[in-house]
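The data blocks that follow each hold one structure.
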Structure I
Amino acid sequence: MVRGVPTAVAAEPLKSRFLQDGEPPTVWPYAEGKVRGLSLEPLYKGAPKAALLDAKLYGVLALCDAIRSGRTRERNLAVELLGKEIHA
């Protein structure tokens, strides 16, 4: 358990589409984060800080994390949403 920034299913655009399962959220370790959860190393070490400055980037990075760490249903939805984001 670490303090950090929520990612994957714990962040939008997926958070509002899934019910909480009682498990701790997935977070990027970040000293200035406000949520305690299970650590997932970000794709780039500066990702948490950059994501907090840009909501669109945050959503895309969270979708990427859902693809690499989520369950099948979460991954499938993340792929669909990321595809829409790329083609927008």
Structure II
Amino acid sequence: MFRLAVVDREGRRASVLNLAARWAVVWLPLFLPMLLVIPLIQDGRFTAAFALATGLLLGWIGAAVHAAFHPHQGWHDRLLGTWIVRR
């Protein structure tokens, strides 16, 4: 769609396992804390849950902004050895 490809350290197309791991490293830090916030909301501690959720969301947004401005220096790319390149 955007003529982009995910490649590994050697420049080959990333495997499905690498793509799944990359997805997990990028998105699970956003989704898993939400699961931890749900018990706080159910216990009636809305302010603590809101503060925790806001802090985690701001951290995730900060990492996303950093990855957008420094495309080859994102923590997920460094961790997994994958990069997005033009086809």
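Every number in this text was worked out from the coordinates using simple rules, so none of it is lab data. A quick note: this is a predicted structure, and the numbers were derived from the prediction, not measured. Cβ atoms are built from the backbone, for glycine too; each structure is taken alone.
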*Give the label, chosen from I, II, of the structure having the highest value of distance in nm of label points 7 Å out along Cα→Cβ at positions 3 and 19.*
I
*For structures I, II, which has the highest computed value of percent of Cα pairs over 17 Å apart?*
II
*asked:* Quick check on the output: 30 is relative contact order in percent (Cα under 8 Å, 6 or more apart), derived from one of I, II. Which one produced it?
replied: I
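Out of I, II, choose the structure whose coordinates give distance in nm of label points 7 Å out along Cα→Cβ at positions 27 and 43 equal to 2.9 when calculated.
The read-out comes from structure II.
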*asked:* Given a value of -13000 for helix-only ellipticity at 222 nm (-39500 (n - 2.57) for each DSSP H run of 4 or more, over all residues; to 500), calculated from one of I, II, which structure does it belong to?
replied: I
*Given that distance in nm of label points 7 Å out along Cα→Cβ at positions 11 and 75, derived from a single structure, equals 2.0, which label among I, II identifies that structure?*
I
